[in-house]
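Quick heads-up: structures coming right below.
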Structure I
Amino acid sequence: MDLDYQYAHDLIGKTIPTEVIKEIVTSLEMKITEETETGLKLEVPAYRVDVQRPCDVVEDILRIYGYNNVEIPTAVKSSLTIKGSVDRSNKLENVIAEQLVGEGFHEILNNSLTKEAYYDKLQTYASKHLVRVMNPLSNDLNVLRQTLLFGGLESIAHNVNRKSENQRFFETGNCYFFDETKRNPEHTLVAYTEAQYMGLWLTGKRVQGSWIHADEDSTVYELKAYVVNILKRLGCELKGLKVVAGANDLFAKSLAITDRNGAVIVELGLVAKALSAMCDIDQEVYYAEINWTLLMKKVKNQSVSFKEISKFPAVRRDLALLVDKQVEFAAIEQIAFASEKKLLKRVELFDVYEGKNLEAGKKSYAVNFVLQDESKTMNDKQTDAVMKKIISNLEKQLGAKLR
């Protein structure tokens, strides 16, 4: 390994005599094989697996020389910088953290190092994509995590074992990935990627021991509401997203929120029992994983603003729609908003019926439509025209019928 004297001086921030440098590296059992006016060529002992680059040698030199022997400079060098995407991401991360704390969550922070055994049987996060540690302290800390899930499960297990079964946790952190197909000897880091994620965990009771409310378990619907609140707070247009069935084997059953190109922004659902059992958790755990890096790109040009509540009342209309069993509510919602972009504010599903008195292969959706004109009170003629347009498009595109 080559060590340049000037490089060492610049990195340390002080000019150390060359004789002192040679004395220190020799005392650290590094053999000097060649010496020039500008530096040294060193042979590092095989057991020093932590010394891979010249900066590692400089660190050892500084450690022995003494940090306290490096004087604090009288001049400070600085450069002007402007706020960038990282600053905005950190700000929004704090905004969402405060929101989640207000909703009863506790923030957790887990080690990025985890154990390979968690990934042995997974397909979505296969062990072949793990970033491995060269000299792990133990088998429990031998790889970098691909998902935040397992750290949260360990935190839940710790609390459940201490009779604290009802938990709401969240964490923001980086996950790391390796792709063998991108390996390039000339560009070592090309095969490695990292991305920031936010994880939410729910387990136990949503309400317990209340005199006014019966005990109620946490559900995936509660978790979905928290996720939707996050997306709304960041100004992410829900109309431009798709909700599809998830295909992640972290979950027993899940749904994914994707953009129009199919990139998964959020996936949430019930954690697979086999994974919960690995952490000795017997109760159901609901988990949502948000791709924070991708989400920040989606809201890059979005700004959240507030305005006064309209003084003109909203109008509600209910429809009972008979559709094929494979038709999802998301399709109805998408068609409705495409039919009326200005006056239609919300589309809400409040009942699903399958059973007697319906045609074979059919089901009934009871849907509520909320219309509002913020400049005037809507009359029946205006409302009927909008609803007629929505019904017509539902009939044409989905074959829906009014019951």
Structure II
Amino acid sequence: MNPSWRSRSRPLRAAALGLGAALALSACGDADDGDTITFIAAEYSSDTEPYWQELIADFEEANPGMSVDLQVVNWDDIDQHVTTLVQNRQQPDVLNLNKFAGFAADGLLRPAEDVVSAEVRDDFLPGFADNSVYEGTQYGLPFIASTRLFFYNTDLFDEAGLDGPPRTWDEVADYAEQISELGAVGYGLPLGPEEAQAEFQMWINGNGGHWTDSDGNWAINSEENVETLEFLAGMVDDGLTQPNPATTNRADMFNAFAQGDVGMLNGAVFLPGVIEDQNPDLNYDIAPIPGNEGHEPSTLGVQDYLMAFDNPGNEEAVNAFLDFVYDTDNYTEFLSTERFLPATDSASEAMTSDAELAPFIEALPEARFFPTTRPEWTEVDGAVKQEIGTAVQDAEPREVLDRLQQRASGE
């Protein structure tokens, strides 16, 4: 999950660039001092680093002699950064990322039962715990969750004479045309490399498609998925979206919606926070994501993880730190700060009164997740981010999906 909407352009810490990257490389995976552990965290917002700094200070105060070397890396760079560390056998002790199975398949991770207490493991919501298993063993620690819903600008809808949200794809296209005639972007379609895989999945879910079929085989180039991209390409050709979906990142489109320049888009649980920060007077509403005719509305469920690499000599400090992270007060503070959904029973109970999160929590039972338990997903995810946007602009949808299918299945 990569919702860095407030600080995408903020300079990185010494985790991803220049001399800082070299220092990080030398620090990660160093098992000489088992009381000092390295932790690479994804940057969700400008609040991410201050949260971890404060929590680590509290942890170190409560655990004299133990220390945590924090590196916060934004979502544009974290995949390549971690890949480089692993290739150089300098992987961190603890990692926060949106995929785990590839590391588990390579024998790099410690099982969940070896890194957190039974109390923490029993607190994970069953669905999230099940989505953290590779070949019968849980390696991923469910950390945060998010669902997506359909956001629409009610002022633009009123001006265009539209009554309520669209319920089908044809209505999305019709409404987008009427909104575009007002000079706004009808539908915001972010298929840039930040999170193109998420936008794509929300659309294919609404057409009966997915990444795999009912037997678990890769089905990226299914007829349902091809039809989906052909529909989106038609919207782009008709001028119903912004001009360059393939290079438009999700954060940019969320900002544009917050400024009142976009009529409709698929939004995340933290989008209301973006709007509150940038344009609190914006009038908007939320609805289920429309599906194609004959298909029920569905939503994307996103799950991010913590995981512990099998670096010898650091077990005690890693275990203590992860149990500290999942303390209910510490964990709910992170969720409240970043506006995410909980992956534990105790945090769910503590956050039940949050009215802003309620519709997203209600959508969770119908959510479909990325195939993160498949080791191939790491490579597929990266390829989709780079290529899927071209299918609605310069390339043929079927050809793009055929290439992605070959990459996933190894054909």
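All of the numbers you see were taken from the coordinates with simple rules; none came from a lab. Because the structure is predicted, anything quoted here is derived from the model rather than measured. Cβ atoms are built from the backbone, for glycine too; each structure is taken alone.
Some observations on this one:
- Source structure (of I, II) for relative contact order in percent (Cα under 8 Å, 6 or more apart), computed value 10: I
- Among I, II, structure where P(r) over Cα pairs in 10 Å bins from 0, in percent, for residues 176-263 alone as derived comes to 12, 29, 29, 20, 7, 3, 1: I
- Ranking I, II by mean count of other Cβ atoms within 10 Å over residues 80-87, the structure that comes out highest: II
- Which entry (I, II) yields the derived value 4, 15, 20, 21, 17, 11, 5, 5, 2, 0 for P(r) over Cα pairs in 10 Å bins from 0, in percent: I
- Test item: helix-only ellipticity at 222 nm (-39500 (n - 2.57) for each DSSP H run of 4 or more, over all residues; to 500) calculated as -9000, pick one of I, II: I
- Origin of the value 3.5, where distance in nm of label points 7 Å out along Cα→Cβ at positions 72 and 312 was derived from one of I, II: II
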